[in-house]
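Right after this note come the structures.
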Structure I
């Protein structure tokens, strides 16, 4: 799947959530950020049967830039959320040291790892992994800015 912007990454995450039978809420309002502004979480996924929720912030960085510099603050803000949260990242512009930070945080997931994470987190049937691959490969044509 070719993703070239943060907005496309958000759409791809939402597409995957819907394909997995989850309720998808985009720009979900959830209280205030740690510095006082209203908080809008990029994507909130909810399993209606389990009433289990997951907040997702999407960060795309195609070239070296500031997206990775914002992620530690995003992780800190997640600690104040009323639900578990993760940051989903995509793009080739992250620095060479960033993957080590991402893994160590336990709260940053590469987009291509998201299907397996969602299957485990929401305890979904394993056949969703194959379904996700087909959907995400086909969803590339639908992604526009």
Structure II
């Protein structure tokens, strides 16, 4: 046995979802690493102090993008892992995971680049798209677990 996929072949159908989860974790870690040079080098933000609110500054957008990623990743990860354990359609779970990943990627690109207005623009739409994928994933997980119990 080389991997958990070898030991539990059932998990192979969810390989894409695990790849998405690992990709999101990596992107969040890269954002964490990037916050210092993007936020503190030009002294626009002060480490350990509240973030200075100014959407026009990359320093603010970098810190907020990372914070948002760190805040949303656990909910996605737990919903995804619970869904995989509960065993709904792998195509559905993988599709929702890919949808979430694409929405988060769009969110990051839009937020870092400063496209659109701070609220109600394309960044908000990308966030909501990801949130809806995450909610759907949690509902699928709960529904599948409820079916097992009945």
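Derivation of every value follows stated rules applied to the coordinates shown; laboratory data play no part. Keep in mind that what you see is a predicted model, and the values were worked out from it rather than measured. Cβ atoms are built from the backbone, for glycine too; each structure is taken alone.
Worth pointing out:
- Top of I, II by FRET efficiency 1/(1 + (r/R0)^6) of positions 84 and 124 (r between Cβ atoms, R0 = 25 Å, to 0.05), largest first: I
- Origin of the value 16.7, where Kirkwood radius over Cα pairs in Å was derived from one of I, II: II
- For -11000 (helix-only ellipticity at 222 nm (-39500 (n - 2.57) for each DSSP H run of 4 or more, over all residues; to 500), calculated) the corresponding structure among I, II: I
- Identity of the structure behind 0.30 (criterion: FRET efficiency 1/(1 + (r/R0)^6) of positions 4 and 108 (r between Cβ atoms, R0 = 25 Å, to 0.05), calculated), options I, II: II
- Given 1.01 for Cα Rg over 2.2 N^0.38 Å, for residues 28-67 alone, calculated: source structure among I, II: II
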